[in-house]
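These are the structures, in structure tokens.
Bear in mind these aren't lab numbers, they're just calculated from the coordinates by the rules spelled out. Predicted model, so just to flag it, every value in this text is computed and none were measured. Cβ atoms are built from the backbone, for glycine too; each structure is taken alone.
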Structure 1
Amino acid sequence: METKTAAPKKATGTQKEKIEKAVAKDLSASYNRYKKFGEKQYTGMQIGRGHHWHYDEGDWKETKITPDLWEISYAVTKRRVGHAPENSGVPVGTEYQWYIVSHQHVKKLNANDYSTEMTGLKFKVAHKRADKDKWSAKAPTQRKYLIQFFKDLIAQLEKEPIPLDFEYDGVRYTGEGVPITETCDTEAGICYEVDITLNDNNIGIIRCIKSGWKMDRAEQGLVNAIGNEIFLYFE
């Protein structure tokens, strides 16, 4: 005799709300729990995950100081693509101080317009909790953090880069990759993020994740070709 399997019941409105709340609670708990990166303990977003933001029309000002050095200031509101999980993240009013090191690629389009792309790194110098009046580090300590950051960056730049020489889609590419030291696994003998320059043009940072090599604003076929060169170097 044939037995029929009962169709699963659809979640009612109340059940759906409970499920959504449970998922949100799990996400917020994951975000807020203590984690470890090497010997360092941290909270917040897990290493390897990211944010996606849209920036409003910003206000960028710059003043030329030397033939190659400019002073800049920039102010804008950034808005999250999507929504943060409920009860995750820091309270409204929390402040941060970041130091940004980046490549800015600018191309003049006409008399008044320039295309602009930036890729690089940002380093947290200090934060101030919403319910506190003081920053997590005083100015001298912030300066020490920056000095160490730049020392590490200089050491990273002074190391022998990964040579790149390959052909993709009928174009010859030569250049180099500078491994991001903090992403290098000495036991595995590989670095998972590399700053890439091809044909004398910095195109950004390539990263290796579970699904393969990824890179922002670059054709995936080219990304795969770069990633293959990096794998061959580390073999």
Structure 2
Amino acid sequence: MTILLYQDYVHNSGALYRVLRDIYGAGKIHYVDAADIIGGCLSTDIKAFFLPGGASRYVAAKLNGRGNELIRGYVAGGGLYIGMCAGAYYACRRTEWKKGTAEAICVDNELAFFPGVAAGPVPGFVREDGGTARNTALDPGGHAVLYTAGPLFYPDWEAEFQILARYADLPAGENAAVISGFFGKGRYVLISPNPAIDSTRLELMSFDVVDNAMAELTGLETRALLNTDYFIQLCREIID
């Protein structure tokens, strides 16, 4: 089994790598970048391809065109795409980020596995100071997960897909936090929160320095509750 984890040289996906390593073993998890994708690394023997969080515009800048064409071909041929936060926005037909504000980024996406809109951040999760990081929970199961500006998913009227989890502290209607669907012979799974980050990883991100970029995350009063149980369970269901 080989699992590929995309890196863009801008954002850190070390926590995700560590959880995948703990589940499957280090020898099965490999980082790849845009040059690898365009070079043809997504062969038919790749079990899953992860595109993690960050900002999807950096990914698009490198993969639009040939890169996305090859990712679509990989999934259509039977591959598995797992997009988390930015990777989830990126795999929807359209991204609507902070729509209606001066910071809005509203774009159509080439990958477009999910025929619908990824809209975020979730209005009910944005604080008065504009921050979004929070400890929330997913149903079913009630697993505590970290939210950091991921989307909710709104399908086009004809879309066929499955809602795998919803946010427990939002109304059930129009509340799709983790979704899955088929594309050709393959499958995509899109994850709004960051379930690969638990209290241990957050503690490692805590630094007593001026202008700590991780201060919003590590300052969560309820961070001790965060765990990777949901993510491990999901991986077992969709990858194993």
Structure 3
Amino acid sequence: MLFVQKYGGTSLGDEERILSAARRVAGLARQGNSVVVVVSAQGDTTDLLIQKAARINRRGGAREMDAYLAAGEQMSAGLMAMAIGTMGCPAVSLTGWQAGIHTDSVHGNARIDHVDCARIRRELASGKAVVVAGFQGIDPQGDITTLGRGGSDTTAVALAACLKADRCQIFTDVDGVYDRDPRVYPDAIRFGRIGYDKMMALIENGAQVLHDRSVELARKHHIALEVLSAFTGEPGTIVGDLE
């Protein structure tokens, strides 16, 4: 089977969490599966980078901010690939553009135009787990672009569509999709399965568990998303066609 897994910033917040995710990836690989991992920047890295940039130039250009902020995900990708390697599983890290993510030129909120998965397929064929820096791509001018907050979700779905993955799993700090934020409302109800339209409605009402464009892309390509906790290992919520 071919798995695409996405790990959010909280899921990679420290060394132990990175190693925990790496163990999951290596376990799948040892079972004979192919695994592509999409990573966000660790913890609050993006916010800290934005604050640092503001101290240098409060009106920094969008192009330069994209070039700068993309480093957060690249650092995560390198660390994750090294962590998977310590488990005895060969792995390679790729930037968004190395992974073939081509976008328009709207810096800070770019949309994916197309994906060329040739490099990823070659790496998978050589027996490696592939770790991709999420949230980023390259525009027609060859400039780095970023996909907006939560854009790593969209990276994962785009790669799952291109690779025709068997599973697309979004690992996060909650164990699925709820009708309300379970960290605020203890009586929030978790969905076992939810349709794309209902998921979009929740996002429009403030739910931050998935990037809206990732759900739009999943609906377009009929990809079922599994949203689950990076910490419990329990089944989560399936977002997809209810039929």
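To which of 1, 2, 3 does the computed value 10.2 (mean count of other Cβ atoms within 10 Å over residues 39-46) belong? Mind dumping the intermediate values first?
Values: 1: 10.2; 2: 13.2; 3: 22.6.
The structure behind it is 1.
Identify the structure, out of 1, 2, 3, from whose coordinates relative contact order in percent (Cα under 8 Å, 6 or more apart) was calculated to give 21.
Details: 1: 10; 2: 17; 3: 21.
Structure 3 accounts for this read-out.
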